[in-house]
Structures are given as C-alpha cells and as structure tokens.
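Q: Each structure below is given as structure tokens.
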Structure 1
Amino acid sequence: MVRYAEPGAVEWVESGGGPLIAVPETVLPFWTGADGEETASDYDRACEVDGHVGLLPVGDATALVLGDEPASTAYLPDHGAFVRWCAADSEAEVLAGVPAALDAAEWDAEVSWRVSGPVLLFDAAWSGADCERADHVRVALEPGRYAVRAAELRPGPETWLNVVQLRRLDG
C-alpha cells in the first residue's frame with residue numbers, strides 16, 4: 001500500500017481505498033470486513049454509508065464509519081477528533097491548521113454514539129480478528145455516549161481536511 005502520510009507527530013491510518021471504521025474492542029470479533037459469509041459483507045455495509053460519518057451495528061455495540069474519502073486519518077486526543085488528511089504538503093501543515101479550522105467549521109448534523117471503552121480504527125475491509133495485522137490505531141475512549149459531528153475544512157489555499165469530532169455527553 002502506498003503511504004501518503006509519512007511517519008511524524010501522530011499515527012496515521014490508511015485504507016486500501018474504502019472507508020475506515022472505529023470498532024469498539026469488545027466487539028472486534030464480530031466485524032467480518034470484506035470476508036462476510038452473507039450476501040452483503042460488513043465492508044459492503046460500511047461502503048453504503050453516505051457522507052462523512054455513519055453508525056453500523058456490530059455485535060451488541062455500534063461502530064463509527066468514517067466515510068466520504070479514503071484519506072489518511074489520525075486521532076488527536078487534545079481535540080477529541082479524527083483528522084482526515086485530504087490535501088496538504090506536510091503533516092505539520094495539516095496539524096497547524098486544525099485549531100483555527102475547528103473554530104470556523106460548519107458542522108454536519110450530529111449523531112450519538114455509545115461506546116463501552118477503547119476502539120480500534122482500521123480499514124473496514126479487514127476483519128476485527130485480523131485488524132491488528134493491518135494499519136490501525138487504538139483510540140482510548142472513556143465508556144459513555146458521544147456526540148459525533150463532521151466537517152470539511154480548508155484552513156489554507158492548498159490544505160483540505162475532514163474532521164470528525166467526538167464530544168462526551170455523559171460521565
């Protein structure tokens with residue numbers, strides 16, 4: 001796989017061309033990726049998400065699909081946000097634009113996501129059982145309910161990113 005985001009300040013996750021998914025660790029074995037035995041695989045379900053974010057049932061929990069672009073994605077805990085690198089000359093340029101872009105964002109409608117704890121972000125084509133062999137990152141979320149909102153941001157003339165921000169609603 002070609003890497004667009006070179007190693008740097010944060011861990012970037014890339015996909016082979018489809019959506020990324022954040023699956024709660026407790027239900028990883030239930031995510032079958034592209035290898036599902038049913039007519040429509042879990043990966044097919046993730047590809048059907050329209051827009052920047054969507055929720056899909058997995059076991060007795062819900063996974064967060066990061067749709068729209070198969071962009072390099074990192075989680076920035078200081079901002080409670082997944083940052084999706086769509087266009088920029090460097091990681092430093094992407095990260096420098098985040099704070100001001102978050103303040104000026106025109107957010108899509110929020111969805112509510114309940115998690116039981118940490119999630120793994122990886123290419124939706126991988127199964128939960130195999131995701132640790134692939135490009136992935138563990139996001140240490142506290143159990144609870146989160147408001148999830150997304151926006152497309154252009155903090156500079158040559159910088160374009162999508163941001164999916166999580167805001168804890170309880171606890």
Structure 2
Amino acid sequence: MDLTDSGWVITLIAGVAIAVGVVGVVIPILPGLLLSWAGVLFWAILGEGSDAVRWLVFGVATAVALLGALVKYLLPGRRLKGAGVPNSALIAGGLLGVIGFFVIPVIGLPLGFVLGIYLVERTRLGAAGAWPSTRQAVAAAGMAMLIEFTAALAVAVVWVFGLLWSDWQLP
C-alpha cells in the first residue's frame with residue numbers, strides 16, 4: 001500500500017460512512033440507510049479499480065437500499081392498519097419521541113414514542129385498549145428498524161464484496 005496514493009483514503013472514508021450508517025439505523029440521530037448508500041456512491045465516484053465493477057456494485061447497493069426502504073414502510077404500515085392503530089397515534093408518538101430525545105438524550109426518543117402512542121390510544125380506546133394498541137405500534141416500529149438494519153447491512157456486504165472484486169481485478 002502506497003501512502004501517497006489517495007485510493008486507500010477514499011476506501012477508508014467510504015467504509016467509515018457505511019459502518020456509521022449501519023450503526024445509525026439503531027441510533028436514530030443518523031440517517032442510517034441513506035448514509036450507507038452515500039458511502040457506496042462516494043466510493044463508486046472516487047474509488048480506484050475497475051469503473052465497471054464500482055458502478056455495478058453501486059447499482060446493486062442502490063437496488064438493495066430502495067427495496068429495504070420500500071419494505072420498511074409497507075410491511076409495518078400494513079401491520080398497523082390491521083391492528084387498527086390510527087395515524088394520529090403515530091404522529092403523537094413521533095412528536096413526543098423528538099421532544100423526549102432532547103429532554104432525556106437517546107432513551108427519550110423511544111420513551112416519548114411509546115408515551116405519545118399510549119396517550120392517544122388511551123383517549124381513543126380507554127385504559128384497557130391502549131396497551132395492546134401501543135404494543136402493536138412499538139412492534140411495528142421495531143420491525144421497521146430491523147428491516148432498515150438488514151438493508152444497511154446488505155449494502156455494506158455488497159460494498160465489501162465489490163471492494164474485494166475491484167481490488168483483486170477478477171474478470
């Protein structure tokens with residue numbers, strides 16, 4: 001490895017962006033999947049090796065990211081509709097989650113989300129019906145996070161294989 005060569009710096013920056021993106025799915029401060037995808041884009045534009053390999057890897061990573069984003073919104077949303085959780089509960093959960101994040105850093109986000117959903121559902125359904133509905137909403141949010149995490153991890157794996165393929169200059 002030649003330290004005067006900028007290729008390793010580009011690869012390092014892309015790798016850090018992708019890794020931070022994967023972690024960013026779990027830590028809601030960072031735009032996880034988008035950051036992982038942007039790391040692959042950065043590598044595709046400025047990286048070294050075969051142009052065809054880099055752009056092929058970027059295309060596959062883009063397809064994986066788009067599919068992950070689509071499934072992330074469709075699957076949990078269908079589950080929430082089936083459970084009868086209204087959009088107003090999700091909006092209240094999101095707003096209280098953001099407020100909670102600033103009041104109690106990091107853990108305030110999930111606490112505020114759950115509290116917001118519970119308060120709307122308690123008003124709508126009463127105390128007995130609020131908890132089952134809140135559990136459904138939290139399970140759907142967890143499913144969305146798991147889907148996005150899987151997609152970001154898949155983008156990272158695609159990039160690693162592309163990096164190896166590009167460096168080894170396989171046919």
Structure 3
Amino acid sequence: MTVFVRPIEKGDLPVVTRVLTGSWGGSTVMALGRGELVDAAALPGFLAEDEGQVAGVVTYADRGDTVEIITIDALVQGRGVGVALLDAVREAASARGAARLSVTTTNDNTRALRFYQRYGFDLVALHRNAVERARALKPGIPAEAGGIPIRHELELELALR
C-alpha cells in the first residue's frame with residue numbers, strides 16, 4: 001500500500017462528510033477537552049488516498065501555539081494511514097511555528113491511546129467525568145464501548161520544538 005496524503009480541498013467536502021458521518025454520526029463533533037461542538041468538515045485537514053480510494057481523513061484546529069487534532073479516521077487499519085495523517089498535521093503545525101500538537105480521546109479508546117503514545121504523544125491531563133458534560137451538548141455520545149463506561153477525557157500532547 002502506498003498512501004498519498006494531501007490537504008483537504010473544497011471539492012472534498014462530500015467525501016469528508018461521508019467519512020465523518022460514518023465514524024462520528026455526522027460532521028458535528030465534540031472538541032473534546034473544550035466542551036464545544038464544531039463542524040469538523042469545515043476545518044482544515046488532510047485526506048489519505050490509496051490508488052484513488054479514500055483511506056483516511058484528519059481534521060485539526062489552530063489554537064494559538066497549539067494545533068489540536070479534532071478527528072482522525074483511518075479507514076484501513078494497520079497499514080500506516082494514521083501515521084501518514086499525523087505526519088501531515090505535524091509538518092503543517094511545525095511549518096506555522098506551533099509549539100505542540102494536542103489530541104483528546106475518551107477513556108475507553110485504548111487503541112487510540114496506544115497509537116498516540118507509540119507516535120510520541122505524552123498523556124498530560126485527565127478530565128474526570130468530562131464526557132457527561134459533553135453529552136449535554138451531544139446526547140448521542142454512547143454510554144459505553146466494549147463494556148467500558150465512557151466517562152473521562154484523556155488529553156495528550158506532542159512537543160514540536
């Protein structure tokens with residue numbers, strides 16, 4: 001598999017929306033750790049392709065000296081799509097002089113925690129019961145996944161300089 005990553009363009013909106021809807025139930029997602037709803041399809045990001053097929057999408061937001069990853073979806077698992085998407089965001093963040101990348105996930109998402117830590121992210125904060133507050137804005141957030149109650153947000157950072 002040869003993954004090609006490029007910036008999301010305006011014409012990609014239907015594809016990005018389809019990916020976000022498949023993974024997140026719509027393009028409006030919680031910016032975890034911030035307690036706000038955002039339209040991830042309206043954010044900058046990157047699209048990964050393999051032989052003309054969409055392999056993944058990442059969206060992010062500039063937050064001062066931090067670039068926050070809002071969504072990341074590798075449609076093909078275990079083939080380097082997620083790493084390629086993170087590499088693209090990391091390069092873009094470094095080019096604009098950001099000091100760090102940040103990402104927040106929930107306590108049940110052990111696969112993501114392993115992925116981010118293997119990439120070099122460090123766990124910097126636990127936001128206890130933050131998902132309960134997030135459900136007030138987005139009631140469709142599930143109560144559990146794989147038998148693990150979804151309650152807390154875990155914030156990770158990667159220093160860029």
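Any read-out appearing in this document is the output of simple, stated calculations on the displayed coordinates, not a laboratory observation. Predicted model, so just to flag it, every value in this text is computed and none were measured. Cβ atoms are built from the backbone, for glycine too; each structure is taken alone.
Q: To test your reading of the models, identify which of 1, 2, 3 gives 5.2 for distance in nm of label points 7 Å out along Cα→Cβ at positions 52 and 132 when calculated.
A: Label of the originating structure: 3.
Q: Now a separate question. I have -3500 for helix-only ellipticity at 222 nm (-39500 (n - 2.57) for each DSSP H run of 4 or more, over all residues; to 500), calculated from one of the structures 1, 2, 3. Which structure is it? Let's see the in-between values first.
A: Details: 1: -3500; 2: -30000; 3: -8500.
Considering all the candidates, the number was obtained from 1.
Q: Still on this model: 1, 2, 3: which one has log10 I(q)/I(0) by the Debye sum over Cα atoms at q = 0.25, 0.26, 0.28 Å⁻¹, for residues 60-123 alone, as calculated, at -1.43, -1.48, -1.54?
A: 1
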